[in-house]
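Got some structures for you, see below.
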Structure I
């Protein structure tokens, strides 16, 4: 089996929307790679993330806003010959998204983002209390480049 590029926008978005977690990669303040798993929301080529107001990722994003975000789905372990280790592989679909983090501070925009994030995981109409709106840090990444790969599909 060969790896194939995913170039169809609908397939790229499908991988993102079916992913349960994304991996946010950054370059830390010492120039070292830094990757963390995160919950997310996605709408119209924009990725929405949220977290604590302070901490390592916030410090990094303020200094180095360029990020790469990874999504993967459809993992299936397979083999050609069960007794031959090198014949084992993993089928998958994967998307990388590149862009710059932009912080959102307007309370109404933050509420809109909270709804987008919740829609990624569940249905329903939610209320958000004032402390969450005030204290949760929210940012968006407008995707400037998508790269997709699939193996076994």
Structure II
């Protein structure tokens, strides 16, 4: 576990589920101390299931609008965390000539899960909880006292 960097970009395929989830959770946990953003390898559409499962834990992301790497105005991040293979490739391409750490956290795409609404929502919850766990393992839990 390391202290959080000053700025983090989370990236996934379409900035519709995984990376906005990670952005929202990181902001919820470290929003006053870390600049956080998210992007996709390509443009997607806002996902209502993602909004719903974050709302369940008190995080409002209803205003999220997906964006791509090309939409970012500045690329001065200390760390890029990628959650999908295509985002990993794009991040490595974008950061090859700048000092920026890139980490790959393989994360299930819950949009591929089929079934009832309950089954699909459960897949989104599992991804949400997985991302929360990865963030707190990597950067610590700001609610926990420092030893």
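Coordinate-derived values only; no laboratory data. Treat the numbers as computed from the prediction; the structure is a model and nothing was measured. Cβ atoms are built from the backbone, for glycine too; each structure is taken alone.
Brief remarks on what is shown
- Largest in Kirkwood radius over Cα pairs in Å, for residues 29-92 alone among the labelled structures I, II is structure I.
- For distance in nm of label points 7 Å out along Cα→Cβ at positions 13 and 109, the highest value in the series I, II is held by structure I.
- For 4.2 (distance in nm of label points 7 Å out along Cα→Cβ at positions 101 and 117, calculated) the corresponding structure among I, II: II
- Ranked by Kirkwood radius over Cα pairs in Å, structures I, II are topped by I, which has the highest value.
- Source structure of the calculated read-out (distance in nm of label points 7 Å out along Cα→Cβ at positions 21 and 53, 0.3) within I, II: II.
- Which entry (I, II) yields the derived value 3.7 for distance in nm of label points 7 Å out along Cα→Cβ at positions 69 and 85: I
- Entry that produces -7500 once helix-only ellipticity at 222 nm (-39500 (n - 2.57) for each DSSP H run of 4 or more, over all residues; to 500) is calculated, selected from I, II: I
- Identity of the structure behind 33 (criterion: relative contact order in percent (Cα under 8 Å, 6 or more apart), calculated), options I, II: I
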